[in-house]
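In what follows, structures are represented as C-alpha cells.
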Structure 1
Amino acid sequence: MITTITGKNQVTLPAGIVRTLELIPGTQLEWAVGPNGTLIATPRPTKARLASALMGAGRKYLRPGSDPVGDLIAERAEAATAEILDAPLVSWDEELIRRAGAVTPTDWLAANP
C-alpha cells in the first residue's frame, strides 16, 4: 500500500489497516524511525481500552462473598435514612460494644478531649 504525505505533513491510513488494527478517530500513533530508515507507527491504547483492561483487576484482593459495591450502597442508604430522621448514625460495631457494656471509641474521645 502506498500513501502520500500532504503539504501539512498528514497521511491517510488505508482503510484495511484501520479495520485490522481497530483504530478509531482520535487514536494516537507513536512514531519512530526503525532500522534502515523504516517508519514505525504504533497505536497507543485509548482511555476506554485502558479502563476496560483494568476493570475487575482488584477482584483478586476481595474476600470470597464480599460485595463492596453493595456495602457502599447500604452504607449510603443508612446515612440518608439517618439524615432524614435527623438521628446520629451509629455503626453496628458501636452498638455491639454498647450492648457488651464497653466504652465506644466515640464515648472515650468525648471523655478524653
Structure 2
Amino acid sequence: MRDLGVNKDDYVVADWGNGGKMNIFTMREGVEVNGEKLAFNVYPAIKPRGSIIAGIEIVHGYEVFATAGSVNLWNEYNLYRRKKGLEDVWLPEPVDADNHIMDAIRYVASMRERKLF
C-alpha cells in the first residue's frame, strides 16, 4: 500500500467479508515487509442491514469525479441502482452485480455521512 502512496495516517476502509476482518486487524497492527514493520489506519466498512439501498442513495447524492478512462467505474456507476419491476416501478432491492468499485465508494461515502472521518 505504501508503494501506492498510502501512508500510516491515511484512512483506509476495507470490506471485512471473506476473511477480511483478520486482514484488517493485521494491517492495523503492522506487517513486516523487507524487514520493516508497516502499519496502516484501516477500518472495517460499516454494512448494516439495508445499507446497500441507503448507500446507493448516498452515492447518487455525491458528485463523482473519475477519468474518462475509468471505464469499469462508469459501467458500474450506471448499473448502481435499485431493481425495476413491472411498469418501471423501482423495487426496494438493489441490483447486485458488477458493483465492486461502487461498493468501495459506498463504504467511504456512508462513513463520511456518519461523520466517522
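A value of 11.5 was computed for mean count of other Cβ atoms within 10 Å over residues 34-41; which of 1, 2 is the source structure?
On the way: 1: 8.1; 2: 11.5.
Only structure 2 yields this read-out.
For relative contact order in percent (Cα under 8 Å, 6 or more apart), which structure out of 1, 2 has the highest calculated value?
Values: 1: 10; 2: 25.
Checked 1, 2; max of relative contact order in percent (Cα under 8 Å, 6 or more apart) sits with 2.
For structures 1, 2, calculate mean count of other Cβ atoms within 10 Å over residues 42-49 and state which one comes out highest.
Numbers: 1: 11.6; 2: 15.0.
Sorting by mean count of other Cβ atoms within 10 Å over residues 42-49 in descending order puts 2 first.
If you rank structures 1, 2 by mean projected area of the Cα convex hull in nm², which sits at the top with the largest value? Intermediate values should be presented prior to the final figure.
Values: 1: 17.1; 2: 9.1.
Answer by largest value of mean projected area of the Cα convex hull in nm²: 1.
Supply the structure label, taken from 1, 2, corresponding to log10 I(q)/I(0) by the Debye sum over Cα atoms at q = 0.13, 0.25, 0.29, 0.30 Å⁻¹, for residues 2-49 alone with the calculated value -0.36, -1.16, -1.27, -1.28.
Numbers: 1: -0.36, -1.16, -1.27, -1.28; 2: -0.31, -0.95, -1.13, -1.17.
Going through each structure in turn, the value belongs to 1.
We did not get these values from a lab; they are worked out from the coordinates using the rules stated. All values reported here derive from a predicted model rather than from experimental measurement. Cβ atoms are built from the backbone, for glycine too; each structure is taken alone.
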